[in-house]
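Each structure below is given as C-alpha cells.
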Structure P
Amino acid sequence: MLISEKISNKKHLDDPLIQELFLKFKENNFFIQSTRIGFPVLWINRDILLSVIIFLQQLKNPYNMLFDLHGIDERLRLHRSKLPKADFSVFYHLISLNRNKDVLLKVFLSNNDLRLPTITNIFPNANWYECETWEMFGIVFTNHPYLRHIIMPKWWEGFPLRKDYPARATEFDPYILTKTKEDSEMESLKFKPELWGMKKKGLNSDYMFLNLGPNHPSSHGVFRIILQLDGDKIVDCVPDIGYHHRGAEKMAERQSWHSFIPYTDRIEYLGGCVNEMPYILAVEKLAGILVSERIKFIRVMLSELFRINSHLLYISTFIQDLGLMTPVFLAFTDRQKIYDLIEAITGARMHPAWFRIGGLAHDLPKGWNILLKKLLKWLPKRLKLYTKVALRNSILVSRSKGVAIYSAKEALNWGVTGAGLRATGINFDIRKSRPYSGYEHFTFDVPIGNGVSDAYSRVMLKVEEIYQSLSILDQCLNHMPEGPFKIDHPLTTPPPKECVLNHIESMIHHFLQVSWGPVMPCNESFQMIEGTKGVNSYYLTSDGGTMSYRTRIRTPSFPHLQQIPYVIKGSLISDLIVYLGSIDFVMSDVDR
C-alpha cells in the first residue's frame, strides 16, 4: 500500500538522504512531516520498514545506532489533518555518527491490525524497546525473540500509555487483595528457570541459579539480575527491571507545560538541572522562544555542577564496589560543597526545578562567584587524591582493567552513549557534536578512549570529564554575560510579582498561566543533551493545548542495562560487580 497524501514539507527535500531513499524506494512511499524536530521525519508503510532500515544501516556512512523506538496513540489527536491516517504510530529514531545526522521513521497502524516486524536481528537493542512499546500500547512485534512485560508486572492488564487508560489512581476501582490473588502472587514469586529462558542442566553439570537483587547493595538501585552459573562462571543472565516504574510519561499528559518541570528532575535523580535542560529546550522550540546569553550560561553552569556531583558519586561508589571504603566518604564531603553552592543559587539541593520555559526561576544571588571560586580551588586537589590513593591502586587496576570489554561496533549495536561509547574511541559528546544552550562558546576537550571500552577506562574517562567541567565552570565565572534571566514572551513563565500587583493585564496573564498554563502551538519538537550518564532526550508532541499530547523520555541507563548479558557472559560473578559499578546507572533513569 502506498501513502496517498502528497509530501507536505519541502524543507528536507534537498537532503541527500531523502534523495537516496526516493531513488531506492520511490517517492510516493514516503510522507515528509513538517516539525520543529530539526531533522527529517518520514512516515512509511510497514511493508517497507525492514527494507528501509537495512538500507540505512548499509549506506557508506550508515545510520548505525538505533537511538530510540516507541509508540504514539494517535486516536485523540485533533490537529493531524495533514498527516497519514493512523490510530497508532511507532517511531524509529536512527543516528549516523559519521554524518552526525538523524532520521525519524514513523509507521502508521490501524486499531484492528497492530502488528509490526521485529528489528532485533538488525539492532539488538530494539529488544527492550519493542517489549516496552508492546506493554504500553498493545502493538505486537512479530518474530520477536521473547515479547514480554519488562516494566509492568506479568499479570498486568491494559496498556498504560493508550489515551483511554486512566492517568490517576483515583480513576481505578478500589484494590482488594483476595486469598486467591494472594496465593497467585506468592506462586509467581517462585523462581522457575525455564520461564527466564534458562536450562537447569548442562552437558556435564547442573547449573546453579543466583538471585542478585532487587535490593543487593552492589546493584545501584532497585535492580534484579538472575544469574545462571557453572561454578562461579556466568553462563547466562537476565536483567529484571521495572521495580519502581513511576509513569512519568503518562503524568506528562495531565500536567501543564510548566508544572511538569519538577518531574524532570527525578528522571535521573542525581542529575538535577541536567534533566530539566532537554525538556525546557524542547518546549522552547515548540514556542519559538530564544533566550538571552546570560540564561544560557547560567543553565550550563548549573548543569556542569550537577555533572560533577553525579560523577563524584559514580567514581567513589565504583571504588567502594571494589572494596575501598574511604574515598566514598571523602567524595560525599566534596558533593556537599557543591550542593551548598547549588542551594545558594536555587534554594534547593538535589531537585531544584529551577529552569523555566524562557528563562530561570530567578537571577544569580550576590556572592555566587565567591562560592564558585572557592569550589574551583578545592576540587582539583581532591581529584588528584582520589586518583593517587584509589584509582591507581594496583589491586583496583588489576580487578577492573580488561573486565567487561566491548568494541565501538558493539557499543553502537546496543545504543551505548556517554563515557561507555567514548571509551571505545568514538568522539561523540552532544555538547561538542550538537552544541546547545551556548556550549559552542566554551572551550573544553572531550576525553576519548583508546578503542576498547573496559571497566577501568570508563571510570578514568569520567575523572577527565570532571576536569573539563571545572574548566567550563571557570569560564562561567570569568565570562558571565549581563542580561535578563527571564524572556518577555507570552508563553514563558508568569510575569514578575511587582507587575502582577500593579497592572491588571499582568494579573490576568499571571492567573491564566498559573491556573491553565501556556497553550503551545500544534507541532512536534525534540532535544537531546549530554546527560550525566549518556545521551538524554525529550520528544514532545503538542496538540495545541495546555498539556503535552505525548512526551517521550529517552534515557541512557535503559539501553546500558540491556547490554549486560551480551558483555558479561563467560565472566566471573566478581567481574559482574565490577561491570555494574562501571556502567553508572540509577534505576529511576530506567523505569521512568
Structure Q
Amino acid sequence: MKKVFILFFTSSVILLSGCKKFLDRKPLDASAASTFLSNQAEMEQGLNGVYASAFWSVPNYLPLLFSIESSTDLGIRRGGNAEDLIALGDAGPFSISNSIPSAAWSQAFRLVQRANQQLAGMENGKNNVSPQVYGKIKAETMVLRAWAYFHLMYWFGDVPYYRATPSVNEVLNSKRSPVATIVADLYKDLDEAVASFDAAKTPAVQQMGMVNKGVALGLKAKLALLIKDYRTAATATQAVIDGGLYGLNPKYTDLFLLAGQQANVNREIMFNQTYPTDVLDPQNWAAVITVPRQVTTSQSSHFPSQVLVDKFEAKDGKRIDQSLAYNPAAPRLNRDNRLKWTVYMPDDTMTYTVAKAPFTPTAYINPKERTIYNIYSNVRKKYNWNTGVYDIVNGGNNDWIGAQAAGIQWQVSATGNIGGVGYVWRKYVDSTQYTWETKTGYILMRYADILLMYAEAKIELGEVDNTVLKAINDVRARAGQPAVTTTSPSELRQIVRRERAVEFAGEGLRLFDLRRWGIYGKANSFPVVGASLDPAVPAGTPVFDEDEVPNYTNSVNQRIRFRNQTRNNADPKYKLWPIPPSELEMNPNLKPNNPGWQ
C-alpha cells in the first residue's frame, strides 16, 4: 500500500514541477509534510500544492472534464479511445479497466489527499497567523476537497471518505460511505468556508483559478442537486444571486478567449483551471484537438455530435421540430447564436493561428489561416491574405465525405469512420493565440450555471415565479433568444434542460446533468449520425421525446454515418462508473463494485 502514497506524492511533485508558476506558485519543497506549515508563507505554499492537485487533465494537458464530455450525447471522441468506449456502453465495450474512470479516481483522490495534508499541517501554525488568514486558507482548502468529493460521488456513487490523511492500514480497510452522509458533512464544511471568506473580506474573485465564497455556495448547490435536495440548492444559489457580486458577461464568446477571461467582465467566471502564460507548458489542448484536417497543423480527435447541434433552438425560440423558422436545407441559419459560437458547421468561416514567430508568411498563413469549412467536395476554401479573396484549392481536403472512397481520407477527419459526423468545436478556439500553445483557462464554474441551477431547483420545488423566469431569460437574452413566458413546470423543466445543454456544451457538466435527471441511458443510446450526407437531400428533422432526447429513425439513411456505431447505455450499470480494479485488489472492503460491474 505504500506505493499508493508514493504515487500520490510523486504525481503531485511531477505536476507541480511542470506548472510551478501556475498561480504564481512558490517552491513547495516539503510543504506536503504535516509538520511544515508553521507560518503564513508556508501555509500559502502548501495551498498552492492543493490547487495544483485540482489541475485535472489527461495526456497533453487536455482538461479531464472536457475529455469526459465526449463520453456523453453531446460529444464524440476519436474511435477506439477510452471516451468513445464509455460512450458506446455495451457496444464498446465499456470495461472495468477503462482509463478514464481510473484517471478520474486517482486525480480526485490526489486532491483529497493533498487537502487533508494541508488541513493537518496548518494546525502547527494556527497561532502564528491571524484568525482571518487562517480561516481563509482553510476555507479554500475545504472547498477544493469538497470539489473532489462532488465529482467522485457523481462518477462513482458511494466512495471512501477521508477527513484526514489515512494510515496505510486505514486505506487498506476503508469502506465506502453513503453519498448522503458525505454530502451532509460537506454542507458543514462549505458553510464554514462561506463564513470564513466573509470574515476575511475575500474578494468575489480573488484571482483566476482560485475559489471563493461564490464557488463555495455554487458547489453546495451542486451537491444538493446530486441528492435532490432542491431547497438547499435554491437557497445556496439565491444567496449568490442576491449577493450581487456576479453577473453575465455581455459577450458570450469572451468567456472562452484568454483576453476575455483576463477581463472577466461582470465576474461571470467564478472558478477555472488556468494555464501559465510565462512558461511553455502546460497548454490547454481543448483547442488543438478540435482543429479539422483541412486546416494546416491539425489534430482533430474530439467532435460535437448531431444531438448537440439539434439542441439549439431556432431564432423564434422554438425547438427545431416545432419551429417554422428552421430550415433543414440550411440548418446553420436562423438559429440560437450559441450554435455558431459553439460549433463550426459546413460553410462557417474558421480562423486559427497556425504559425508563430519566426515564420515566413504565405498567401494562406499570415500567421492566421482562414478557411470556409467544407465537407462536401475535395476542395479547400482558403482566404488569400495577398488578394483579400477566398481561393478554391483543389484536393487535399481530408474532411471531404467522399475522400474515404477515394482512398485519401484520414480516418479521424471530421467525417471519418473513426472521426466526426460533420462538425467541429468552435468553443475555446482563440485565434489570437498560436493554436498549439493556447493558454485560455478551462472554466469550472460560472454565473450562468448559478442562474440555471436556481431555476431548476425552484421548478422542482413547485415554486415557479418571476425570479425563475428572470434567471432563465437572463441567460437566453445574451444569446438573442426570445424570453420564456410559460409558467408550466413541465415546459420549464424541458427549457432548463435544453438551456444547460446549449449553454455549457463542452464545459464538462453534461454527465452530471444526465445522471441526476435519470436519463443518461436513454440520452446516450442512439445511432451515431451526423450532417446530411447530400446537402441537396436535407436530412429529416428529428423527433424529440419528453426528456428532450432526439430520435433519428426517420433520417438515418440521409445522414453521415461512416462510424457505423450505435451507442447502447440502456443497462442500469451505466448510471455509475466502475471503481478501478487496482483499488479493489488493494482493498477488498470496496467490493462489491458498483451494481452491474462485478
task = For the read-out mean count of other Cβ atoms within 10 Å over residues 231-238, a value of 16.8 was computed from one structure; give its label from P, Q.
result = P
Origin of the derived value 1.02 (Rg/Rh (Cα atoms, Kirkwood Rh), for residues 287-438 alone; candidates P, Q) = P
request  = Kindly point out which one of P, Q the value 0.05 was derived from, the read-out being FRET efficiency 1/(1 + (r/R0)^6) of positions 159 and 415 (r between Cβ atoms, R0 = 25 Å, to 0.05).
outcome  = Q
remark   = Working back from 23.5 (mean count of other Cβ atoms within 10 Å over residues 135-142, computed), options P, Q, answer is structure Q
Entry that produces 1.7 once distance in nm of label points 7 Å out along Cα→Cβ at positions 39 and 303 is calculated, selected from P, Q = P
query = For distance in nm of label points 7 Å out along Cα→Cβ at positions 111 and 295, which of the structures P, Q scores highest?
reply = P
key: Label whose coordinates, when mean count of other Cβ atoms within 10 Å over residues 127-134 is calculated, return 14.1 (choices P, Q)   = Q
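Values in this text are rule-based calculations from the coordinates and carry no lab data. Not measured: the values here are computed from a predicted model. Cβ atoms are built from the backbone, for glycine too; each structure is taken alone.
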